[in-house]
Structure P
Amino acid sequence: MDILNSFATDEKLETEGKVFPLSKTASIKVARSGNPKYVSLLRQKMSEAQLDLVGGDEADQLAESILIDVMAETILVGWKGIVEGGLEVPYSVSKAKEYLKVKDFRRKVASLSENFEAFKLKAEVDQKNV
């Protein structure tokens, strides 16, 4: 088995993101979960919030809010063809935060960001700007 061929990932792609189709007309650009920007920002926000992971409704809501903020800044890094009220929505971190509050969309983004195969070196194919 060739370990590099089987497991090596493109670190630039992991941080800058890969385009994934959502439909025939819409796509999102997603960075890999656990990339250096993600880890750094997550640590910073958890430290600032002095988050106690023991639990409770308040702690759970704060943890979810932090996760949404971090994902919007480091995981969901672009899109094309996203519309609201018939008008195309330009990508912004604040709009990404709003959309990531929709739990099933957040789960979709998280799932794509954890797709190891998508970020392998050999998986890098014609990345279009989003």
Structure Q
Amino acid sequence: MLVKRIAYTDYNGTKREEDFYFNLSKAEIMEMEMSTTGGLTEMINRIIETQDAPSIIKVFKDIIMKSYGEKSPDGKRFVKTKELAEAFSQTEAYSELFMELASDSDAASKFVNGIIPADMAAEVAKQQKQATLPSAN
């Protein structure tokens, strides 16, 4: 789970700084992966390689909306509904987050790694490191 502190100015002109919660469970990630032809990871890689800006923006919005929620006070549940996600998308906090992710690839990478389960993030980091290591040939 990622707790993201976002500073923004609300529609009354009041400056605010609040914590927002984002998370994707293993089941949600698997569903996203299996519901995309070729897999979500492969689709994202294709979008990045072709520099398809409209598709990149759509993927960021989908990931933000699917990962946003509110943690129950006892910590047993992470409540996500379309209504909660839509309410968040109507805030300037959403706009600040979206602009940060769309304009800063490091921030986008940290966000994605933060919303996936820790063991999956460790595996992704390991794969990325192996992919960037020079070959021993």
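Rule-based calculations on the coordinates, nothing more; no lab input. Bear in mind that the values here come from a model prediction, so they are computed numbers and not experimental data. Cβ atoms are built from the backbone, for glycine too; each structure is taken alone.
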Here helix-only ellipticity at 222 nm (-39500 (n - 2.57) for each DSSP H run of 4 or more, over all residues; to 500) was calculated and came to -18000; which of the structures P, Q was it taken from?
Q
Ranked by distance in nm of label points 7 Å out along Cα→Cβ at positions 32 and 96, the structure on top of P, Q with the greatest value is Q
Structures P, Q compared on mean count of other Cβ atoms within 10 Å over residues 56-63: the greatest is Q
Winner on relative contact order in percent (Cα under 8 Å, 6 or more apart) once structures P, Q are ranked, highest first
P
